[in-house]
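Enquirer: Structures incoming, each one as C-alpha cells.
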Structure P
Amino acid sequence: MSHKVGIIGGDGIGPEVIAEGLKVIAASGIDIDLHNYDLGGSRYIKDGTILPDSILEEWRGLDALYLGAVGTPEVPPGIIERGLLLKMRFELDLYINLRPFVKEATEDTEDHNFIVIRENTEGTYAGEGGFLRKNTSHEVATQGSVNTRLGVERCIRYAFELANKRDDKHLTLVHKTNVLTFSGDLWERTFNAVATEYPQIETEYNHVDAACIYMVQDPKRYGVIVTDNLFGDILTDLGGAVSGGIGLACSANLNPEKTAPSMFEPVHGSAPDIVGTGQANPTAAILSGALMLDFLGEIEAAKKIENACAKPETQKGTTTEIGDAIAKLVTT
C-alpha cells in the first residue's frame, strides 16, 4: 500500500534531515508517494508566499505531512510561525501534539520512557489579544488564553486512552491552577471528570514549575503527561534536554480522527549556522518519520526504525553517515 505524503523540507537544515528520514523510510520497504512543497522562510523572502489556501486544499487529499524545519534569520519572528505552522494546526485541526521521550540507562542515569500530550490548537497560541496605544509610553499589550471544554476534553481523553495502552497506566495533568484559576479550573475539572471513566489509570496533578523540577530530577516518575499549549511547548523542550538533547526530539501533530492529514516534524529548528556542514543530527527527523509510519498503520516498520535509532553506534558521524547507519540497521 502506498501512502501519499506531503514533503516540506523548509529552511536551514530542514531539507538535509528530511532527506535522511526519507532514506530510512525507503530502507524499511514502505512505499511513499511523495508530494514536494516549497514553503518556509526562504520561499517567503522570494515571493511572499507562506501557505496559500490552494495548497491547504491539496493537503486534504494526502495521508500525512513530513516537515523538516522552517524559519530564517531574515524573516521577523511570528510571520512563518503563525502563517505556516499555526495555520496548519488550526486549519487541519491538528489538536494533539505528541512527543515521546526515551532514554536508555547509563552509568550515571536511569532509563525513562514518557510521552507528553500537548493541546495544540488553543491556549495562548490561539492569538487572542492586541495592542492599545502601540509605540507610545502608554502602550498596552494583552495576550489571552482560549480554552474550550471541547478542546480540553478531547485532548484529555486522548491522553487517557494513550495511558491505558501503556504498562504503567499513569497520567499526570500539568497546569498552574493556583494562579491561572479560570483556565486551570476548566482543565482540572475536565481531567477529574474523565478520570472517573478510567479507574484503572493512576492519576496525578503537578504545577508546571514543579513538573520542571521533577522532569530533571526524576523523569522516570512520568508515564503520560497532558497539558495545555504553552506549558507543553516549554516542557517538551525540557524533555528533549533530559533525554539526550533536542537533536533527538521528534513530534507528531495529530488529527486523530484523520479528517485531515497529520504532520510530523523534528523540533530542533532550522539551525542556519550549521547548514551544509554535516553537523546536523537527523535522528529527530528520522524518529518523526517513524511516528508517521506508526500513525499510518505501518507499525512493524516504525518499530524497526525506533530500535535502530536507539543503537549507540548510529549516533556517530555526519548527517549522511548517521542516516546511512540507521538505514543499514533497518534493512537487516
Structure Q
Amino acid sequence: MERTFFFLLIFVLSGQITFGQKSFYFDGKEVKPKTKQHFSIPIINGEDSTLLPVSVFNGIAEGPVLGITAGVHGYEYPPIIAAQKLIKSINPETLKGVVILVQISNPEGFSKRTPYLNPQDGKNLNRVFPGSNQGTITEKIAHFITQNVIAKSDFFLDMHCGDAPEDLMSYSAYYSNESMPAVSNKGKEMAVSLDYDHVVVFNTKGKKYMEKQEPSLYCSAEAFKRGKPAVDIECGRLGVADPQLIDKIESGVLNLLEYLEMLPASGEKQPAKAPLMITERHYVSAKHSGIFYPEKVSGEYVAEGMKIGYITNYFGEVIEPVYASENGIILLIIGTPPISTDETIAVIGKVD
C-alpha cells in the first residue's frame, strides 16, 4: 500500500497526472489534455464553400470553457492577427479548462478584403445569429459557431475593431440585463479584466432580440441569451493592422484567462485603474449622401451641438453641417469620405 502511494506521489509531482482533466471533443475529434489541435471546418452551401479555421486548447486540469471568435467581420484585421498570436501564447500545458478559438469567422470576407459582409451571399455575419443549417453560407457559419462554440462555452468573447471606414476608439464591452444579475455582473468583471480605459455596457433591457422567439442577431448576444457571460473587444481603427493594438488585444485575452483562473498569474502587475463606464450610446446619422469631412476623431470629448464635421455634394458645396447630438466621448466616427443618407456618421458614448 505504501509502495503504491509512493509511486502515485511521484507521478503527481512529475506532472504525469492531469488532475481529472479529460479529453475534449470538437467536431467529432478528440483533443487530449495538455494539447492543442487545429481544425479546418468545411462550410458548404451549394456552390458556396469556405473553410473555418479553429484552434482548440485542452489544458492540464479541469476548468471552464472559453469560446473566442475573431474576424466576424473579415476586414477587421487587428483581432484576426491577435488570434494568430494567441495560437502560440496560450499554452495548454499551463491551462486549466478549454479554449475554443475561431481565428477567422468570415474567411471569405477576410480573403476578399470585404468590409462588414460575406461576399459570397452579401450578408453580415453579425446580424444572422443563431444561424441556420438550411440557410445561406453566412447563416451556416453562424449555425456552426452557435452549436459548436457558443453552446459548448461557459464564457464567451467576440473580438472586433473599427471596420474599413470606421475611426473607432478602443474599449471593452459586456452584455447586461437586470433580469440576469449574476451573468451580467460576471460579464462586467470579465470586461474590466481586459484592461481597457473604457467599458461599454450593452444594456439588453427591452431589446427585441432578447425575446425567446426572436433571433439574437449578434454573435455575443447569442451567448448572453443562453445565460453565458459575454464580452466584446473593440480595438483598432479603419481596419489597419496596428502592431500595438494587436498586442493590446492579445494581452487583454491573456488577462481575461488569468481572471478566469484558466492561466496562472504572470507575475506582479500594477493595479489596474478603474475604467470609465459608458452606459448609453447615441447615434448621429447623415441626412444627405455626399462626401463627409470629419473635424473630430474617435476618443475626443464633445458637447451637445458641437460641430464634428460636414457633408458636401460632389461639387464641393456644403449641404449638411454635422453636430454632436449629446455630451460625451466619440466612440466611432466615419473616417473615409463617402457617406450615404441615414448612414451612421458617429457614435457618442455617455461617460458615467
Structure R
Amino acid sequence: MKDTVLTKTHEALGAKMVPFAGFNMPVQYEGVTAEHETVRKAVGVFDVSHMGEFLIEGEHALELIQKVTTNDASKLTIGKAQYSCMPNDEGGIVDDLIVYRIKDNTYLLVVNASNIEKDWNWISSRNTMNATMRNLSEDYSLLAIQGPKAVEAMQSLTSHDLSAINFYNFIVGDFAGIEHVIISATGYTGSGGFEIYCKNSEVKQIWDDVFEAGKNFGIKPIGLAARDTLRLEMGYCLYGNDINDTTSPIEAGLGWITKFTKDFTNSEALKKQKEQGTDRKLVAFELDERGIPRHDYDIVDSHGNKIGIVTSGTMAPSLGKGIGLGYVPTVFAEIGSKIYIQIRKNAIPATVVKLPFYKG
C-alpha cells in the first residue's frame, strides 16, 4: 500500500484511512454529509496525489495524443485543459483523463490512479511516432481546493488573479511561496475551485499555507467519500463504475468528447455507433420513494424483469433523495421514463432525469 506525502497529516487530523487504488487514502474526517456541505457552501481540500501524471513532449506529442484520445487536442492552446477518454480496440474505454497543453510541444495527461500502469503501457504501445514520454506520477502531488469560496480564500497565496482563470484553463505560476505550480480551474465537484499540481517536496508547505489562508472561510479537509457524492450529484463518470473496458463513450453519454474530425483508436466503429445508435445508454435517475440505490443493484422494469444495473448510487446530501447512474436499454433512456431499482425485496420506482442532479 502506497502512502501520499500527506498520509501522516491526514492521520493526525483524525481521518479514517482506507485502501484505494493501491494507496492509503482518507475516506472521511468528520463525516460525509458535513464534508459534502463544506464544499457546496464554503471551501474544502482533497488530497488526490494518487492520480497519475504523464508528460508527452516533442514534435510528435500532439500526434500521439490525437491517436489515443477521443477529443480533439489540436483545439488546445497553451493554458487550456480538456476532458477526454482513451478508447480500446473493442469499443470500451481504457481510461478517462484530462489533457493539459503546457507549452507548444508539451502536454500533461492526468489519469486515474488505478489505471496508471495500464494507461502507460497502452499509450507506449501506440507510440510508433516516438514522442517523448515521462511518467511523473511518483514525483508529483495534487490538491483539489473546491468550493464557492475557493477563489477568495486562496487569492492571498498567489500574485495571479484567480478569478480570471476560466473553467478548464490553467496557469503555471507562484502559489504559497513556490514557483512553477500548476493552478488549474478544474475539479470533480461542480462547485468551482482549483487543482494544484506540485512536486512532492512542496506539497506539505502548500497544504499548511492553504489551511492558514482559508481559516476565515470555513476551510476543511475532505475525504474520498464526499468526493464521490459531489461528483455523482453532477453526473460525472467514475472509471471502474460508470465507464470501463466494456462501455463505449457513446453509450456512456460521452459523445461530446468524441470528435470524428480525426482518426483515433477504434474511431470507425464508434462513429457507426453514433450514427446508428446504441442498444443501451447510461442514464441518470432519481428515486420516487425513500431508498438508497447502490453500485451493482439491479434495475428492473414494471414486471420485475432485470433490464440493467446501477453503476453509481447514493443518498444525495444536497437533494435529500436517492440518485444514481446505470445502463438500461435505449427504450428506457428517455427523460421521464419509469424504471425500478431492486433494493433488497422491494422494487423502488425511479424516474430517468436530465443531468446534472445538482443545479447549484
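Enquirer: Of structures P, Q, R, which gives 14.2 when mean count of other Cβ atoms within 10 Å over residues 143-150 is computed from the coordinates?
Expert: Values: P: 14.2; Q: 21.4; R: 24.8.
Derived from the structure labelled P.
Enquirer: Using the calculated result 4.0 for distance in nm of label points 7 Å out along Cα→Cβ at positions 31 and 127, pick out the matching structure from P, Q, R.
Expert: Corresponding structure: P.
Enquirer: As an exercise: Rg and Dmax of the Cα atoms in Å, calculated from one structure in P, Q, R, equals 19.8, 66. Which structure is it? Could the numbers behind the result be given before it?
Expert: Details: P: 19.8, 66; Q: 21.9, 92; R: 20.5, 63.
It must be structure P, since only it matches.
Computed from the coordinates by the stated procedures, all read-outs in this text should not be read as laboratory data. Just so you know, these numbers come straight off a predicted model, no measurement behind them. Cβ atoms are built from the backbone, for glycine too; each structure is taken alone.
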